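Q: These are the structures in question, set out in turn.
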Structure 1
């Protein structure tokens, strides 16, 4: 009998499909971690292996509570598509979520609900203006203006009070934009990085890039401002680099990793940067004023699957939190 590569569609009237309930199962593939200044923790996750490409988010009172309860059967917020990023909107009772459907949604809860056994989050408003997945978000002005970027190559500035796009950077990049970071002490300037290899600087008052800061030799996956002048970014080749907006010719490749760099997190008090790649390792590097790099912490088997997010604790500056596709939230002690 000859082998056939023909794909046969499933029999949707079969009992296994008619009685399927996997759409209500818990999703353990954790994608990102955001910590509010009061300690509240936002966790986002997406279904990667089931029949439904949906997602969910949870908000906990602390990272410790998140680690204990995040595998519970109930999710606070269920989404019709995956979610790649999200953030708190000023208070810990309001959040903004980026969805793989291209939607940007605002969810809120009340003080009464937080003390209620039936504590619920409700969708306040949603707008789907990205033509592909919304991949990253950052805050320009708390509780007022936020910037999102997506796989469609567009960047959008939102007035979330009216939930309208007040500035659309159509085709800001020619390929998916994976990272956006607002300049410290600014409510107009932000930087983006894309798979088209460019790191670009934008001003909300200008339609086109203020400056293409750097053209890399491969796609750039993430970036963060170290201070008002320096940006650190990681790329597909696993190289961590720094560019100074005052002198672009001094862009430095400061260290290398064995896999593509997925996320970075800058310590707010000292010159440390936490890095997670497309592997199971969590690394912390100390960057001196002359941009010399020293690895101060590394755990090669921090998770049992890819690490997807890292965040510094807001109460203890020696604690770093990480999460991954293994469904676990881990804490690491890193000396400053």
Structure 2
């Protein structure tokens, strides 16, 4: 698709994607040293989250899932405080109480990060109702996976959003296969009688779009149109952004299946090797985006490497900050608890 983004927008999206990728790669090593518990990575889906936020206002609200790091970083959350939270430290956004699966950043507009399948979608309908009552033109974006469509609360939330014309963008990130293995028949990570995921919101009179979630230009075009429609009072929109699941997310625990990302893969096929070379070549959203930008002459290889170096240093500093943060005082265990 033709890229209608300007230079500043392209570079902002590139920086977000690189930050997400380098942060997630760092977490694999961090877990080896600290064993902080189960976690999920956003590698392979960066083009969706990094691009969606480009169309939002600072006053818009968001909700997300356990695969949340990319969404939070894209919305300018501090990576150091995120590391501290993931490690259960006092300088984390939630004082170490949320961890990776419930990492919430209120100052970035995130109302909640849910560890439950579809858990954020019901809250999005409530947020949309409040935003409509406020009448200030703000919207709510909720990220969730295709498996969430199996949950009754998701159908109910979309039904209410349609009936009441709520300003909600339902952002379904379909990464094409389940956490353990693909299923026979139906959708790879969900069992639904509908022929297509988009048939479900369509049955509720919700405008639905399907987009290649690894194509920055396509995501931006679809999301920009959807956000404009929602702000104009035309009710909710459902977008299914599909991507090819990163091989490192196929096992129960994330692993560095494709190696640390080499940006040279965008122009030098010889650096793409190993069992999952095909994924890097065809489906890696960062490699695809860099390749298209270089072909269009929007930045040079030297500029690309310079931006990446700065981001890698930022991630190194974030890890150091998180590791230096203290563990919570046991006496603070009941702080913030209103009933015991």
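Q: If helix-only ellipticity at 222 nm (-39500 (n - 2.57) for each DSSP H run of 4 or more, over all residues; to 500) is computed to be -1000, which of 1, 2 is the source?
A: 1
Q: Looking just at FRET efficiency 1/(1 + (r/R0)^6) of positions 126 and 206 (r between Cβ atoms, R0 = 30 Å, to 0.05), which of the labels 1, 2 belongs to the structure with the highest value?
A: Comparing 1, 2, the top value of FRET efficiency 1/(1 + (r/R0)^6) of positions 126 and 206 (r between Cβ atoms, R0 = 30 Å, to 0.05) belongs to 2.
Q: Check the numbers for volume of the Cα convex hull per residue in Å³ across 1, 2 and tell me which is largest. Before the final figure, lay out each step's value.
A: Details: 1: 166; 2: 140.
Checked 1, 2; max of volume of the Cα convex hull per residue in Å³ sits with 1.
Q: One of 1, 2 was used to compute FRET efficiency 1/(1 + (r/R0)^6) of positions 150 and 310 (r between Cβ atoms, R0 = 25 Å, to 0.05), and the answer was 0.65. Which one was it?
A: The structure behind it is 1.
Q: Match the computed value 2.7 of distance in nm of label points 7 Å out along Cα→Cβ at positions 174 and 222 to one of the structures 1, 2, and report its label.
A: Values: 1: 2.7; 2: 0.9.
This figure was derived from 1.
Q: Computing relative contact order in percent (Cα under 8 Å, 6 or more apart) gives 10 for which of 1, 2?
A: That value comes from structure 1.
Q: Using log10 I(q)/I(0) by the Debye sum over Cα atoms at q = 0.09, 0.12, 0.13, 0.20 Å⁻¹, for residues 86-261 alone as the calculated read-out, with -0.33, -0.56, -0.65, -1.28 as its value, let me know the right label among 1, 2. Don't skip to the end; give the middle numbers.
A: Values: 1: -0.33, -0.56, -0.65, -1.28; 2: -0.34, -0.62, -0.72, -1.42.
Going label by label, the one that fits is 1.
Read-outs: derived from the displayed coordinates by stated rules, not from any lab. Predicted model only: the values in this text are computed from it and were never measured. Cβ atoms are built from the backbone, for glycine too; each structure is taken alone.
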